[in-house]
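S.K.: Scrolling down, you'll hit the structures one after another.
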Structure I
């Protein structure tokens, strides 16, 4: 039994037909069909019930498919670990991101990068703007993902990635959640929850007061879970950055755009890295991150 045969079988199941599976595997349709028949002959069982141009899984085929996913995942991890052991000078890419960023694009970029460079150890940290800045200056991170709050420095590569829109998350039971948009003045009597650790609280509050225009009481949460519990129990609202289309399914919490003069308030998200610490991995990751944020 060849690993390639198992991968062909998985491709047929996941694509729902032999034609698309063959395209995905870069082989002919007849070749993929022959290999699955060889797999069935070797196992001595039928994995697929063929119905003219369609097929369905037999109970044995369903079991084999589920177990095969575990095997291929283990093999890929074994290959990754073997390559890292062989590479004694293992490369490391250290990424920091702003704690107020709540998107999936960073995870997507790390996945794409790690598939292309499996021997590179990607390390992630999260922090406030000041923490990210000091981490960059001290060499603790190679690249930071954050919204722009300072003027661009000539000592850094400053790659503009995308614009984010500020949304307000609040309990669905709050009467303000019935509005289609919110202005900062609408929120002056409701506490603002900021997801930030103690060292960054003053900096974050000043930013949201002086730049975004939110005023009133501020309360802080160290973790997302703590912030969400405060939201659900109606203790306040939380500003979040949303990049791309707004997708939201939580029935307990509403997301409403924050506007100034009827225009959604926006931020500019960038990737920052020091010019004297530039390299292929850093620059390529920045490009991958940019493509994920488009």
Structure II
């Protein structure tokens, strides 16, 4: 068992759709359809637990689902702290997977959009070695206020904070300057190439990293098939190539990557070694359907 980490983010029921060929508008298209547990924060917590971390997870779900989802997370080795929403259902997402494994989302965030201070009491930080925030939790005012207050308290207690931007769509709508302000308490950020471009206005990876290091002491840039780069202030960046695997579904690959990195660092591994563990975890994730290592 490694250090204790608190993850804050979304719980989503994923409806995974893999069409057997191009979608025929106005009629039927044969497809594989599966209902699976998801949500970026939930995925990250489950992957962290699968990699040996003492993973805790705070989120908000429909009241009718609290017991069922608590049991799911317990079965995955995650200590869940779930607020129950009497007025809004658990979030739902339709994930449409293309023939090359790329995915597009239709998202109803449901109860996730109503996460608040009562769901994130500061006592959740007791005994934690890290706080990780899924960026989805920053895109509505009420969750954002609660999350930023928790991050500020963590920083005051010298608990490191990490963050991933989570969504290019939401990020573009929010504006890069707003997000950078919301995430200012983080000591490390995990953007993919598209998110890094939105946050910096740069397309060149070296320039993206240089710009992000002006706000964050450390950056892990996820570049998909091109691998990933670790960078920190005052040191030369380190790049690792991606593993060559057959891609089935990229859903949750970034979450697995992030968990691989954080779990390795919390075991005491160097950032360079952690980057290798992250690459391996992401490669494992894309070879199967679903966003979590073990589905319900």
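S.K.: To which of I, II does the computed value 72, 50, 29 (Cα extents along the principal axes in Å) belong?
M.R.: I
S.K.: When you work out distance in nm of label points 7 Å out along Cα→Cβ at positions 148 and 164 for each of the structures I, II, which one comes out largest?
M.R.: II
S.K.: Name the one structure among I, II that helix-only ellipticity at 222 nm (-39500 (n - 2.57) for each DSSP H run of 4 or more, over all residues; to 500) of -10000 was derived from.
M.R.: Structure of origin is II.
S.K.: Same structure again: Between I, II, which one scores greatest on FRET efficiency 1/(1 + (r/R0)^6) of positions 140 and 204 (r between Cβ atoms, R0 = 30 Å, to 0.05)?
M.R.: I
S.K.: Further question: Determine which structure produced the value 21 for relative contact order in percent (Cα under 8 Å, 6 or more apart), calculated from the coordinates; the candidates are I, II.
M.R.: Of the structures listed, the value fits I.
Bear in mind these aren't lab numbers, they're just calculated from the coordinates by the rules spelled out. Model, not experiment: these values are computed from the prediction. Cβ atoms are built from the backbone, for glycine too; each structure is taken alone.
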